[in-house]
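Multiple structures are listed underneath, in structure tokens.
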Structure 1
Amino acid sequence: MGFLSFERYLTATETTAGAIDPEEQNTDYESGRVEIDGQWWRIRTARITPTKPGAFVAVWRRNAAGETEPFTDTDACVGLLVFVTDTNAGTDADRHGVFAFTREHLAQLRITEQTGTASTPRRQGKRGFRVYPGWCTGLNPQASRMQRAQLPAFREFGR
């Protein structure tokens, strides 16, 4: 499996990383784990869909029983890097970006499952979600709210 988006990111940002540990699940999304600056990150490449703005990314794993489940707020990785490419920018060059969602940001967005405590209830996470890069326009109100919530994690890194 190739990790073209991640390799493009490393080159454009002059970031160094350890070897990628590919994940068996979600191979269509270039899924894996990688160590960057001594911290482990999950990586995914979001897929552009033809009928909706933004891009979709799957973020689940299989448990011991073989069932799919969302990642939890206690996951060993510090966050999730989601790479996105806009091939319809109307120019000769594609646009590339990355969302660097921390574990805490994923919890705020209700992507990860909240394990719960005595004072907070357990909350189910998501197995996939849409990302809306800064270049996405004309969004409906719900997508606009999600874009505003996601934008602090977004960085465009190339055309």
Structure 2
Amino acid sequence: MELFTTFDGRLNRQRFWLGVLVLIVASLVLGIVLSLLLGGMGEAGLSLASLLLYLLMLYPGLAIAIKRLHDRNKSAMPWAIIFFGPGLLLQIMQVLGIGFYPVQFESETLIVPDMLGMIVTLASAVVGIWALIELGFLKGTKGPNAFGPDPLEQ
């Protein structure tokens, strides 16, 4: 549980990916529950469910990301804000109806981005890919660093 609750220390890639897998499963389960609870409110309810899910996963996601940054010998700031900020902004915009508008397609209502929504969505995707490479694929610092001992040597 410490994997998702503390920000101290370092995390190797294997434990990072294990944490990501746990968060994906938790997100799927919580997403279904929140959609069932709030889906009756229409698009606004689904946008709210999406924001709530993001906020619920933010703390444990930050915990594993920050420890992974520490393994790469990088301070949490500003990287945590850079990696998580665009996604949070995107969620808030959707809830507030900024940058997105509904389009009726046959019997379904689709929420599509306008230019602002497209820019923030694209920025969020680019930053997400960058974070994925930085946190999930690049090796950590060999030996001890300012954030603790090498997790591979323990």
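If relative contact order in percent (Cα under 8 Å, 6 or more apart) is calculated from each of 1, 2, which structure is the one that comes out at 31? The read-out was computed on structure 2. Once distance in nm of label points 7 Å out along Cα→Cβ at positions 130 and 146 is computed for every structure in 1, 2, the highest value turns out to be that of 2. Highest-scoring entry among 1, 2, by mean projected area of the Cα convex hull in nm², is 1. For which of the structures 1, 2 does the calculation of helix-only ellipticity at 222 nm (-39500 (n - 2.57) for each DSSP H run of 4 or more, over all residues; to 500) return -22000? Checking each candidate, the match is 2. Could you figure out which one of 1, 2 the value 13.2 for mean count of other Cβ atoms within 10 Å over residues 26-33 was computed from? Label of the source structure: 2.
Set 1, 2, criterion distance in nm of label points 7 Å out along Cα→Cβ at positions 66 and 106: the highest-scoring structure is 2. Source structure of the calculated read-out (distance in nm of label points 7 Å out along Cα→Cβ at positions 50 and 138, 2.9) within 1, 2: 2.
Every number here is computed from the coordinates shown, using simple stated rules; none is lab data. Just so we're clear, the structure is a prediction, and the values are computed from it rather than from any experiment. Cβ atoms are built from the backbone, for glycine too; each structure is taken alone.
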